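Participant: So, here's a batch of structures to check.
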Structure I
Amino acid sequence: MTDKKIKILTISDHPLSPSGVGTQTKYMIEGLLKTGRFEVISLGGAIKHQNYQPVRTEEWGEAWTIYPVDGYGSQDTVRSIIRNERPDILWFMTDPRFYGWLWQMEDEIRPLIPMVYYHVWDNHPAPTYNRALYDSTDLIVTISKLTDEITKIVANKAEVIYHPHAVNTDIFKKLEEKDIASFREASFATSKNKEKTVFFWNNRNARRKQSGTLIFWFKEFLDRVGHDNACLIMHTDPRDKHGQNLELIIKDLGLDNGQVQISREKVSSSALAHLYNLASCTINIADAEGFGLATLESLACETPIVVTMTGGLQEQVTDGENWFGIGIEPSSKAVIGSQEIPWIYEDRINKGDFINALEKIYNLSKEENVEMGQAGRAHVMKNYSFKQYQDGWDRILTEVNEKHGSWDTRENYKSWRTEEL
């Protein structure tokens, strides 16, 4: 038995950033470090850096070093890190279109160490154009049942296993009624507002998230149930360059009297938990969604969800028998694409179906809402718990190291093949 630690090189969003990719990377790394059997080197990208000096946390010290990079790094950066740090495994995560440059150098990387890809994919049809990428990987770990299904259709050589996202259920949980009441008291200025049914939306203000559509349709919902009876809180940047001018939409629609409120400041996870607890429902009507962490956080707080039946949202809202909110089937599936992604479905829901879903939540009794929320948290604890997520990565990466080795012990990889002519 050797005392040598397994060294992991990760490439992803900066693991100390609040993005979903960054958060899941951090959760995984901290779980590995807690075992005492791993060291981690991270390339932290996808954000603008103040400087590019290596970062270490007070808690983990030399066991975890983060190198800020532009984008997700470069071939020269990866070459340098691999040669100087001699990691045992390369782990990388997010949409494959960001990693073409990395797969191009798999013939340099894989003779030395295995490549493990934590795969995000949103929708059918099966992306056969990804096959060469998949087959240039030792192990693909999929974030959702849909991603898993699609990847297994396409991949020929790479091993594929399912290991979904998770949330910290010690932070995202049901709060005491007195705490929720105090937060509601502080959040709303008038007694009229305090009685409103609150709907919550926590997403980036970006095209596929349908932020503008949500506001237009929410107005029609309010026209039906009364503008004094419900409100929408949107935790987002209303001026995000990738989204719409939400403040102008709100003003133009006459929803600036408390009907639609913007929470724009970055807040802690515990503060987000208060917002989920304040709401009767959390909404996500994105036309494509790899997983959707906000709705999982909501369920962990015992707040039901209204979602499009797309991507990973489908497995959150139902376990196949029970429902933890309302899932809205797409009314249309348009095939969109680009030069990098030739085809993928974009799922769009019907306005009437959405308004009806909100009305169903609005008309639930308090007891019915509580019961649905409690079932939602039980679903999270059974299938997406923090412990399962961290223990799973410990097991997966330990097995990769044992099966594939690294450097002098590298196995199960050949840079050549034989063909009969």
Structure II
Amino acid sequence: MYTQVISSYSQDFWEQLPFPFEASIRCIATNDQGDIFVGAGNDGDHGGVYRSMDDGQTWEFVLDMLTHSVLSIEINDEGTIYAGTNRGFPALCVSYNNGVDWEELTLPSTQNVVKILCTSPDTLYVSQWEDYGAVLLRSNDTGITWETLYTSDHTSEYVSDISISGNGDIAISLSGFFFEMGGVYKSTDNGITWECAGLFNYQVRALEYNQNNDLFIGVWSGFYVIGGGLFALFNGESEIQELYYGPFVSDLVINSNSDIYFAIDGGGVIRTLDIGQTFEFVNQGLVGSGILTIDNQDYIYNASDYGQNKVNRTIEPTVTSVESYFSSAYNRIRIVQNPAIDKLRARITWSDNYFGTSNVSIQDIAGRTFFKKSVDVSDDLIEVDVNMLVSGMYILLVQIDSNYFSSKFIKL
């Protein structure tokens, strides 16, 4: 598949945050207040959780796991922090007061806690790397009781990531070290049954659903081929598509505008702003790479994975507010039929007629993106199917080259 890759060097994209410890970073998370938590440790090294409450300027050691590593950190909407360890006791710790005090949560075993995902204040998913294979657990009562959703019988295989779509589908990625392992598995019945969605015999490292329930997949490498990349299972389709092949992808995040950022081994970070049509390196100012997380302001944090100790953050939020589009000098667009019912038709008024393609997105007033793709422009007229939208007020955003157009409309 052909992909266009461009680079931008006009200004720094990242800034390095001081992290003064000789610690092997394994995971990173932030809460709604902007506090940063880093899990660290390696085989035999001193491990635990570090916290910064002043924008990364100073740090303190808030959870001491001695020679055990903290492999995963997750913070729910109420600020409860979960930390998972490698073969530690306890295997899963929880803090209800921002890391000041920690308690043990009992799991069925003390094996490696690779990934934690919170979907509500009460519900959390935990993947463990057992001696006998991969395990996915779920608790609906804040970790008091657990049910097993998925297991595999490959001793060197583990669930590397978990993602839940807007319609409740559960997707997990598998990684391992031998043939006949790996891939993406999905459950559409709340974890009762599972089927392989594809990429069997690939080490899959990361998964993220966007707001359109498209699943984006970061692949480290394959067992029969050397190479990874970014893949996608688009909503309503049954086959996984290759978007960007080659680099070993270690992690990925999607911001509130559905822009995708993925970290690659030895190469920094690549992003796509048009759902995999074009790609761009964003490495300016970046020191190290490997682990990504995104906060509620759309700042992205990049931490170098174990063996290094660098923490980076984007200098600015990765999403421009909707209001900025309305100040553009090129804001000359008219909705032909407003309110819109099935089709949205908009006509752009500028000096020259335009025939070609443009990037079109639809957002609600809160700035959440519900639609984003390239569409054909015919005689300055754009037509978009809006049947997928519920009734309400929306904003149409159109980009042609460096020109931006925007207008509000109502969907009936």
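What follows draws every value from the coordinates through simple rules; no lab data is involved. If you're wondering where the values come from, they're calculated on a predicted model, not measured in any experiment. Cβ atoms are built from the backbone, for glycine too; each structure is taken alone.
Participant: Here relative contact order in percent (Cα under 8 Å, 6 or more apart) has been calculated and equals 15, so which of I, II was it run on?
Facilitator: Clearly, the read-out refers to I.
Participant: Also, quick follow-up: Which of I, II yields 5.5 for distance in nm of label points 7 Å out along Cα→Cβ at positions 24 and 376, as computed?
Facilitator: II
Participant: In terms of percent of Cα pairs over 31 Å apart, for residues 184-399 alone, which of structures I, II is highest?
Facilitator: II
Participant: Out of I, II, choose the structure whose coordinates give volume of the Cα convex hull per residue in Å³, for residues 80-223 alone equal to 109 when calculated.
Facilitator: Traced to structure II.
Participant: Going by distance in nm of label points 7 Å out along Cα→Cβ at positions 248 and 272, which of structures I, II comes out largest?
Facilitator: Structure I comes out on top.
Participant: Which one of I, II has distance in nm of label points 7 Å out along Cα→Cβ at positions 16 and 312, as calculated from the coordinates, equal to 2.4?
Facilitator: Label of the originating structure: I.
Participant: Can I ask one more? If you rank structures I, II by volume of the Cα convex hull per residue in Å³, which sits at the top with the largest value?
Facilitator: Result for volume of the Cα convex hull per residue in Å³ over I, II: largest is I.
Participant: Matching task: -11000 is the computed value of helix-only ellipticity at 222 nm (-39500 (n - 2.57) for each DSSP H run of 4 or more, over all residues; to 500). Pick the structure from I, II.
Facilitator: It was calculated from structure I.
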